[in-house]
Each structure stands twice: as C-alpha cells, then as structure tokens.
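Right after this note come the structures.
Every read-out reported here was derived from the displayed coordinates using simple, explicitly stated rules and does not represent laboratory data. Worth saying up front: this structure is predicted, and the values here are computed from it rather than measured. Cβ atoms are built from the backbone, for glycine too; each structure is taken alone.
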Structure 1
C-alpha cells in the first residue's frame with residue numbers, strides 16, 4: 001500500500017548532490033520532484049515493496065544524471081508513466 005511508504009525518507013538533500021552538481025540545492029529539488037511524481041502517480045494499492053524498489057531505481061537513475069537539471073516536467077511525467085507501466089516487464093521482480 002502506497003500510504004505505508006514514507007516519501008520523506010527517500011528525498012534528496014543538497015549533501016547527496018554536492019559531489020556531482022555545481023548547484024546541489026537545485027539538483028536535490030529536481031530529484032525530489034521526480035520522486036514525488038513517481039509516488040503521486042503510483043496506484044494507491046501498489047505493493048509497498050514494489051513502490052520502494054521503483055523509488056530506489058528512480059534515485060539510482062537520476063541522482064548523478066547530467067540531464068537532471070535540464071529535463072522538462074512533461075518529459076519527466078512521460079518517463080514516470082513509462083516506468084510505472086513497464087516495471088513488471090523490465091525484469092525488476094527480484
């Protein structure tokens with residue numbers, strides 16, 4: 001169940017981003033936006049473990065991606081929707 005996942009636990013801080021980005025505050029805010037998009041667009045009845053894995057995957061994909069600060073919201077929403085729709089198909093069942 002989605003409500004059992006505390007999104008605050010996975011959110012980024014500027015310290016998480018300072019080794020990669022010249023503007024770590026902005027990068028942390030952007031990553032947090034993506035994490036919130038995933039959380040908000042996930043079904044309410046999603047299994048807790050599944051959502052946790054999807055959030056961890058999102059973190060690992062984006063926390064060092066040079067494009068993080070340049071991708072627009074519409075493209076991010078498309079990415080999130082694709083991730084949620086294809087998660088089971090992408091060999092992420094471990």
Structure 2
C-alpha cells in the first residue's frame with residue numbers, strides 16, 4: 001500500500017541559519033525523500049533542501065537548518081517521498 005505524505009504543522013518562520021521543524025505523517029526518510037520550499041501551490045519549482053541541512057528525520061517529524069541560499073519570503077513547502085508529493089503548507093523564511 002502506498003500512502004501520500006501529509007504535512008500537519010510547520011514551526012514559526014525563521015531566518016537563514018535558523019531551524020525549521022515539519023510535523024506530519026508518512027514523511028519517509030532522508031534517503032528516499034526531499035523537502036521543497038519556494039514552490040507554487042501545486043509543488044512545482046522551488047528550492048530543494050540539501051542533505052546537509054537535515055538535523056533529524058523520522059516518519060512524523062523533520063528538523064532542518066535553513067540554508068544560507070534558501071529563498072527569503074513566503075511560499076509553499078512540500079515533502080516528496082519516493083516520488084509522491086505531500087500536501088503543501090505556506091512557509092516564510094525571514095530576512
């Protein structure tokens with residue numbers, strides 16, 4: 001059975017170098033998944049967090065450091081697991 005990843009909650013907006021915590025279900029793991037920020041509401045385009053940004057990753061929570069080259073401002077965030085895209089949530093990287 002294949003399940004669609006689901007985002008439930010994101011931490012408060014943070015600046016580059018800060019921490020982003022993603023809570024959800026079926027979030028997979030860093031070997032088969034990726035986090036995309038700056039995408040449109042359909043999950044197209046945007047910035048993919050590099051593996052080095054991952055602090056921890058479980059099936060229900062991802063903790064990342066926001067990289068220095070992450071886009072600033074508001075946009076959508078998605079998690080892709082094994083090619084399946086999660087629901088999206090709005091997120092903003094502060095200046």
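The figures follow:
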{"read-out": "At a computed 36 (relative contact order in percent (Cα under 8 Å, 6 or more apart)), which of 1, 2", "value": "2"}
{"read-out": "Origin of the value 0.45, where FRET efficiency 1/(1 + (r/R0)^6) of positions 23 and 47 (r between Cβ atoms, R0 = 35 Å, to 0.05) was derived from one of 1, 2", "value": "1"}
{"read-out": "When distance in nm of label points 7 Å out along Cα→Cβ at positions 15 and 31 is computed for each of 1, 2, the largest belongs to", "value": "2"}
{"read-out": "Structures 1, 2, by distance in nm of label points 7 Å out along Cα→Cβ at positions 39 and 79: label with the highest value", "value": "1"}
{"read-out": "For 0 (helix-only ellipticity at 222 nm (-39500 (n - 2.57) for each DSSP H run of 4 or more, over all residues; to 500), calculated) the corresponding structure among 1, 2", "value": "2"}
{"read-out": "Origin of the derived value 1.8 (distance in nm of label points 7 Å out along Cα→Cβ at positions 55 and 71; candidates 1, 2)", "value": "1"}
